[in-house]
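Scrolling down, you'll hit the structures one after another.
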Structure 1
Amino acid sequence: MKRQRVIVDDYRAYSGRVDIEEFKDITTIVGIPLLRGERLLGVIAVVFKDEVKTLDERVASLMDQFAAAASIALDNARLHEEARREAEVREKAERDVLHGYARLQKIFSDVIRTMGEIVGKKDPYTIEHQERVAELAAELCKRAGLGAGRCEGLRIAGLVHDIGKIEIPGEILSKPGKLSQIEFELIKGHAQSGYDILKEVDFPWPVAEIARQHHERLDGSGYPRGLKGEDILPEARVLAVADVVEAMVSHRPYRPSLGVSAALDEIKDKRGVLYDPEVVDACIALFDEQPGFLLDGLTGG
């Protein structure tokens, strides 16, 4: 589309005239289209009280320059407004997504917590144990530098790592005395049973495998598969330390708390043999900095 001036040199006789007081003395109107590419943005009208048949070249040039500048300004304003509206739409969509994600996270957390509480129907201690293990494991994971995503997966695994105990008779789980060999073998089966339950859930992390490996030990003496060293997931090596420390610090049906010092001595003595050295060091540093960590709300004390 080409920018061409239109001259109405007898406005009083023009069929498209506007009969308003301000226009009563107008004889000539020069219209200049405001163009941006092929887009018509509007028209600038220059009015004259005297009859104009042709425009002075200088005046015509000034009008063309003004029209070109006005076209750019109008188009920029249009683009700015479109960008503003698009930004508003995008921000609203982002808010909606975040709101939906927050709701899904809450639902997901509630489901995980419910799963963790299933075994609590047989053994109330396990609910609190899993929650504290998850808290400790997440902190150790952060200190070990595994990254936020993996630490969140580990926290979830901590909340359900003993879910396999649902298949163990309640009287064995809460037995106040020493377990028989047969009873201990039944207890050991919870790691694999938990895996069999959790593998059916499409977690974004290897939650089922972490839970299955939390009783594996670096020297291969653990269960259920006797994995060694690097064959054990880093998250499971963290969970192993968190699990044993929490178990020793807590009161159990068959004994009182052994205390933080005994728990830390245990992982120090077995550092590099049963437990990952880096995780052990992180755990010791944590309790040096926060001696009361994990002690609030312990069962029985």
Structure 2
Amino acid sequence: MMDDVCVHVFRVYKSGQDGPLLVLLHGGGHSALSWAVFTAAMTSRVTCRVLAMDLRGHGATQVRHADDLSTQTMSRDVANVVRATYGEIPPPIILVGHNVGGAIAVHAAGGALLPSVLGLVAIDVVEGSAMEVLHSMQNFLKGRPKSFKSIDHAIEWSVKSGQIRNLESAKVSMVGQVRRVCVCVCVFQSCSVYSWRIDLSKAEKYWDGWFRGISNLFLSCNVPKLLLLAGIDRLDRDLTIGQMQGKFMMQVLPPCGHAVHEDIPDKVADALASFIIRHKFAEARSETKR
């Protein structure tokens, strides 16, 4: 008798031994490596642990039904990975997500999928502006190069195009966004190029579900919340009212692009460190206090 065994493999990166656990969730098309430079900055400021994971269909993660990119499935993935890594009683958790990762963090917090969530941080994810951008997303994806001759070419494109405005971040991040593939030049010759790890255009049916209703769900999460934005113009009506009512902390961090934590990792780390210390989730490192 023969049985097929399905094994789900999620790539995770960990840092730190003590303090609360920052679960870092990347945006669409990126990977956990997008948090690399930020993690170094963050762990130098406060005593904390970090877990960054490649979401399904992204980076080095290999799962069955990798094309199921619904927020429900991906938020369950996050809970399952945390439990597999830390057991049924994980350390106190601060969920941190960028773009789609921010939406997943909100769903994970709002759905009480994890038992020990202390705080929630969303980076440049706002329902109103996100829904507007979705109308032009296919054109944006079609406008990107289909492939690159090398990793160096991919890094160069990401910086010159403004997708990532920090060369140090791009050198790490782009490694997780593309993968090496062989293409046939002729019958007797083939060569290697680097193409996108995930074809986001095929995930269009999930785009609306990523962001619709996310602002009110964010506001309803009963934990301290921080919203980091690349520009004040991104704020929608629900969040504007919520911010005026003091329902969450907000900080605008120009000048930077959409990949805020990659463009200005030190400033994002400063903002998160202040949020964490203010709520007494962790202490500043002794070298930071001086």
Structure with the greatest value (metric distance in nm of label points 7 Å out along Cα→Cβ at positions 62 and 262, set 1, 2): 1
Comparison of 1, 2 by relative contact order in percent (Cα under 8 Å, 6 or more apart) - largest value held by: 2
Structure with the greatest value (metric distance in nm of label points 7 Å out along Cα→Cβ at positions 182 and 246, set 1, 2): 2
Structure responsible for 2.7, with distance in nm of label points 7 Å out along Cα→Cβ at positions 86 and 238 calculated and labels 1, 2 on offer: 2
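State the single structure among 1, 2 that was used to calculate FRET efficiency 1/(1 + (r/R0)^6) of positions 222 and 270 (r between Cβ atoms, R0 = 25 Å, to 0.05), giving 1.00. Don't jump to the answer; show the numbers that get you there.
Values: 1: 1.00; 2: 0.45.
Computed on structure 1.
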When mean count of other Cβ atoms within 10 Å over residues 134-141 is computed for each of 1, 2, the largest belongs to: 1
At a computed -0.47, -0.56 (log10 I(q)/I(0) by the Debye sum over Cα atoms at q = 0.07, 0.09 Å⁻¹), which of 1, 2: 1
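Tell me which structure, out of 1, 2, gives -18000 once helix-only ellipticity at 222 nm (-39500 (n - 2.57) for each DSSP H run of 4 or more, over all residues; to 500) is calculated. Don't jump to the answer; show the numbers that get you there.
Numbers: 1: -18000; 2: -11000.
Only one of 1, 2 returns -18000 for helix-only ellipticity at 222 nm (-39500 (n - 2.57) for each DSSP H run of 4 or more, over all residues; to 500), namely 1.
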Of the structures 1, 2, the one that 2.1 was derived from, the read-out being distance in nm of label points 7 Å out along Cα→Cβ at positions 126 and 166: 2
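Out of 1, 2, choose the structure whose coordinates give distance in nm of label points 7 Å out along Cα→Cβ at positions 30 and 150 equal to 7.5 when calculated.
On the way: 1: 7.5; 2: 2.6.
For distance in nm of label points 7 Å out along Cα→Cβ at positions 30 and 150, the value 7.5 is produced by structure 1.
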Comparison of 1, 2 - label where mean count of other Cβ atoms within 10 Å over residues 78-85 is highest: 2
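Computing distance in nm of label points 7 Å out along Cα→Cβ at positions 46 and 174 gives 9.7 for which of 1, 2? Show your work: numbers first, answer last.
Details: 1: 9.7; 2: 3.3.
The read-out comes from structure 1.
Where a number appears in this text, it was derived from the coordinates with a stated rule and is not lab data. Since we're looking at a predicted model, the values are computed, not measured. Cβ atoms are built from the backbone, for glycine too; each structure is taken alone.
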